[in-house]
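A.B. asks: Next up: the structures, one after another.
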Structure I
Amino acid sequence: MEKETLVRVKDYIPDIHIYLPYATEDNFTGHKLYNFKDAYLRYGTVEKLKKAQEIVSKNGAGIQILDAYRPAAAQFEMWKIMPDDDFIADPNRGFSKHTRGSTVDVCLVTPEGEPMAMPSPFDDFTGRGKRDYTGLPADIVANITLLEVAMRAAGFTTYINEWWHFNDTDIYPVLETPPFELE
């Protein structure tokens, strides 16, 4: 498999958990941004995510994907509703790395898929969503530390304003529309 091929994550990491809020109305926009319910990423990114999943699994946790590949139309809709480039990439100046299929938003869950304590809810656009937020309880610090250590060890970088956001260190071209129909 070529590392730039867009693939369905579950085909390569069967034990990963997936809940895509942007495929539902349960997100900051209040409506669906895309109609597929499976997470898609570049194969090279999936291989790195698989390593991170193995690390957290050894520590009694699992990874849940909250967002992965995002079509350009969804990015424009997000920007229209929340034009704040601290949180949403302005698609008029360049697309989000989600549109490249090389960025993933994740959190920790139990191996059974139950949520674990994290610093804030997903898409919290307050200071609590930032990586440098302080004053968190010890269990949350341990969880976010495990997630960040695993993702960095697997080849991802972080984004200061969102604890859930991880970029693959490899760069891929933008996919304004998916190369095949997503499920």
Structure II
Amino acid sequence: MTTLITHPLPILALGLALGPRVIPPRLLLAGFLLALLPDADMLAFKFGIAYADAFGHRGFSHSLLFAGCCGVLGALACRLLRCGPLRAFCWIALATASHSLLDAATDGGLGVVWLWPWSEQRHFLPWRPIEVSPFIHGFFSQRGLEVLASEARWVWLPCLALALGGMALRGLLRPRQQAL
């Protein structure tokens, strides 16, 4: 898995790039939080559920169905999120699915159960450049620092470029839109 520091960054960067007219602040915050939600499955360890189980880590909460269900909840809460139901659905589903996409880009673990409940097969992306994060006990170590460096290279810097590029592009387009 990637760290909890990294999971919300892609959705935050995309939201900042698109701007508050497209992604209202409440919707951006909801996406930020929902990008973290799939790792609530870590509680399964406390209940004796094995990692490899469909309800274990990277199991059903990392599935596309789970992301879609979160999107439906977002659509139902669209007024609270200050946007339309389709935008809320798409954004929340994307935010939740982005979590498992990052996990599938790591170089360790058991993969992600994207197609649950139809299949319990675990998947990785063909390209896996992100070093898998150690669990809490090993995080504050040399290995943890190596993981953060890997995430900085493969996620943080591209997210920063996306956010700044999108904001700059919006700034360049704004004077043209006002002139029309």
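A.B. asks: One of I, II was used to compute FRET efficiency 1/(1 + (r/R0)^6) of positions 43 and 171 (r between Cβ atoms, R0 = 30 Å, to 0.05), and the result was 0.10. Which label is that?
C.D. replies: II
A.B. asks: To which of I, II does the computed value 2.7 (distance in nm of label points 7 Å out along Cα→Cβ at positions 59 and 123) belong?
C.D. replies: Source structure for this number: I.
A.B. asks: Then there's this: Ranked on relative contact order in percent (Cα under 8 Å, 6 or more apart), which label among I, II comes first with the largest value?
C.D. replies: Sorting by relative contact order in percent (Cα under 8 Å, 6 or more apart) in descending order puts II first.
A.B. asks: When distance in nm of label points 7 Å out along Cα→Cβ at positions 11 and 99 is computed for each of I, II, which one produces 2.5?
C.D. replies: Computing distance in nm of label points 7 Å out along Cα→Cβ at positions 11 and 99 on every structure in I, II gives 2.5 only for I.
A.B. asks: Comparing volume of the Cα convex hull per residue in Å³ across I, II, which structure shows the greatest value?
C.D. replies: Structure II comes out on top.
A.B. asks: A value of -16000 was computed for helix-only ellipticity at 222 nm (-39500 (n - 2.57) for each DSSP H run of 4 or more, over all residues; to 500); which of I, II is the source structure?
C.D. replies: Clearly, the read-out refers to II.
Rule-based calculations on the coordinates, nothing more; no lab input. As the structure is a prediction and not an experimental result, all values here were calculated from the model. Cβ atoms are built from the backbone, for glycine too; each structure is taken alone.
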